[in-house]
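In the part that follows, the structures are each spelled out as structure tokens.
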Structure 1
């Protein structure tokens with residue numbers, strides 16, 4: 001749920017930066033991609049811990 005909030009918040013910030021044209025688009029895109037990559041990393045960590053618990 002927190003990840004969804006981060007994605008929505010970064011999208012809103014990106015839209016607010018649109019008047020800056022290229023710079024605003026780059027910053028907004030970077031924030032969205034950063035949130036998505038963080039979410040994927042967290043999912044990977046959770047899956048690793050769950051697999052480790054199942055093997056024990």
Structure 2
């Protein structure tokens with residue numbers, strides 16, 4: 001097993017994905033990706049609104 005395969009295996013075991021079917025695993029991964037996208041989007045909006053504008057004054 002190389003490093004990437006070990007990390008994927010660790011991810012599957014940590015979140016219990018190893019016992020799911022392939023379509024359930026894909027659904028879970030899509031939900032995680034969408035949630036991470038929302039988090040990153042709102043973090044960047046926060047920094048644009050409050051942190052970077054505060055440096056201008």
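In terms of Cα Rg over 2.2 N^0.38 Å, which of structures 1, 2 is highest?
Values: 1: 1.55; 2: 1.72.
Going through 1, 2 one by one, Cα Rg over 2.2 N^0.38 Å is largest in 2.
Quick one: helix-only ellipticity at 222 nm (-39500 (n - 2.57) for each DSSP H run of 4 or more, over all residues; to 500) came out at -24000 when computed from one of 1, 2, so which one is it?
For helix-only ellipticity at 222 nm (-39500 (n - 2.57) for each DSSP H run of 4 or more, over all residues; to 500), the value -24000 is produced by structure 2.
Read the figures in this text as sums done on the coordinates, not as results from a lab. In this text the structure is predicted, and so the values were computed from the model without any measurement.
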